[in-house]
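Following this line, the structures themselves.
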Structure I
């Protein structure tokens, strides 16, 4: 009798930092002839992204637990119970051989339902300080794959494997640069990339805007991902300036990384994995409202490696940022040499191959 095709259920949601690793793992499992079902929130980013990649998807309706006091908390226990029951039904119908959770509030009820149905649980944690979902589900997990070594002290040591964070394969494999002439840039200038992510960061944009002219005058060309949220506020101020290419969002982020010398960014785990993979020195400004201040701990791991400078938002001014940019302009080549071989490049294969081996035992 032939072996039946193995099945894996994956759950993630909330932010791209949880969803992108889950999708990368799903795609790699599918390549290895594993049947994958992705579970996420209804009308969500994960539903949109899985649809684009033709990954099978089932939705539940789970509510995030907000840290501030709000009337929506009254609905939380009822939605949580229903989402667990819905997840149990999905698992009963799909009959998975394993569950993989990559964090976010969506992973919680699906992971707990997997525990109730005695489905082996595997987790992937991106951050130096693990999220609440990972910490809760860790007691039931077979293995927990870490993107940052700092998370080890918060989780059962016998269960953890340092795998690195799964990075978008298109970013890893991209070899080309952007067309400098097309965007009014020169070939042989120092280039700085400012990114606050696809939505952008109003704080970073407001701090950076007053020093743009001086940076350009001092020979630093700029690539600026303003983000969708405040593009209309900042773009008109710079659209006619030479030496600056700005946009709200791009599908060619791999080409952008290949085209710049150093970066200013927030400190989301997947963004930092991309910077490490591309060996780009960075000025990191962690988002202070991130759960458990995890962006700060993520950023400090890179600063401790000598490949980043961390600035806290509460101390951030245009003058401070400018002085650190000039410091990095003089030191980024030395910082580049401090990058070592990164686990992130092979993370998705490390995770999927381990799980597939366990499925076939």
Structure II
């Protein structure tokens, strides 16, 4: 019972530190993001409330990206407090040594990782989706104008003469298969319709094969090969679907089904899914690293120094993750491994430090 009471006390203290550090990060994110949104909207007709709304909607998604570093710094603050208050010595009297304390904090971090994925991520993705919808209204290039559904790929291309709606059954490499291109004037009246068996979209000047062009008077002409200018190429279309943070986990699974139905690559979705799966392990590793830093460096005499080490580790881990992602994109590592590689590296480093933890 005594141990349970102490664990409840430690849990509350640990959660308080996480909420405290999260609050600090959130304030910083809101301020920085507010400046960016205000700069983005400076030449638009948006009122002064719009940047505040956009910043608020985008902040939870940005905070989610910072959660591993929040856990590292929160753990450091947790140890600073229990050593300054000499609570660590009281805990040792009841049999909770360094290793047992680490095991408790790591278990809590692992469980919180699942809660972050299930609750916080889905909440932040809903707000992110709304953020993108509002921001698209003020985007000059209207870049958020493509969607993949069970009915194929749909693109809305706004041009000088009017609007073009493009639908394709599926994507094979750099080709759209069984495509329909409908042109509208500025009054949204149909001016032309094109049906093509195959469309090369490697450049913004598409090449249509076996195309049938139907004019306004219903006359049709068949071409073996014609060209069609758009604002989209394969790279830009791919980039339109690269921001998956605006989708909940279940939306992501539904989108994966749609991607497979039209032959579109599901690599980005698989990476995002493995980021979910790896988060509890990453948070646990960050907690272990923070514990090792604080205990090995006799933190009660070097508080600022140990916080500096924690921040330095956060920066190194951030660049390690980017480096691993780059290796995955370049084909040097399998995409799935590129997500797990930093986590495995951190866990390996943590195990080495844990071995002699109780001797400190």
Structure III
């Protein structure tokens, strides 16, 4: 196996084996604690500009298949694992993870002590790094890491949003539609009547496909607009509701999205997820800040303040809403039980709400899928 190296801006260098594509990339080095769901993670547009470390000791054992994708591309800059499985044990697998990374042009490294790497990130915070299978000189790589662009201050949404308006339809590569999820009371909802179909305009800042699937399973017709669309573009489509998607990068750099949301609040029901949550908060006057090392994984505990129930959630975010900056118009609805940060907001007078986590899962638990039913009720 060819060698590869990962260098951090603090001078730390890890040497291992090259997996995936041969090349050199830079990005913010972060970690995800999920044991499964690596294909959904790899294709999540929110990872744009990042080098992701998986904390599980072996990744890739069940291979890859065309149904487990969340966008049309592998979005992250680089991929770091302790051990990459060279075989695929799942009978539905169509290939190995290593070949998948190579075909998609994703540079990867295996064979390093990911426990040490994650501990360093937890202690010192997420850092910019360079991952290379071409350059192995430690000093050169560290210099490159220190000179590479930072995640803060970059608009990465522009790199992943769609180019034009489109009506959502299930991609040919995937044919699974989520089953209806239990309501807050525990009972299974009846499928919405076709005659009562709602029209949702989704502002796409890097939207995962499973979000659109959940909206469709609620009886919604979904029109996807690029994240740069203005409020007039949205309202011209006569929506029953507006969805604000997840996406990558620094939310402070998505001023165009904030301006659009500000013009929409109070005019139409709004539901936001992840970056969409942050944009709604900013549109109402709040600020965001960079977390030390972010929340990424499928086992994050969140408290619903209204019901007292704890939901195990899937998360992927490096920024959060600053609670001290919250205006009177916003109320906290959900809170992270690990660090107390805001995980959900509701507007006190307008039909608008958001969560920082991913109720659509993919991959992860389905504890929070009821939020899509709640959004459907907002449009009644």
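Of the structures labelled I, II, III, which one yields 0.65 when FRET efficiency 1/(1 + (r/R0)^6) of positions 110 and 166 (r between Cβ atoms, R0 = 41 Å, to 0.05) is computed from its coordinates? Traced to structure III. For helix-only ellipticity at 222 nm (-39500 (n - 2.57) for each DSSP H run of 4 or more, over all residues; to 500), the calculated result is -12000, so let me know which of I, II, III that is. Derived from the structure labelled I.
Sorting I, II, III by distance in nm of label points 7 Å out along Cα→Cβ at positions 86 and 342 from high to low puts III first, with the largest value.
Throughout, read-outs are computed from the coordinates displayed, never taken from laboratory work. These numbers come from a predicted model, not from an experiment. Cβ atoms are built from the backbone, for glycine too; each structure is taken alone.
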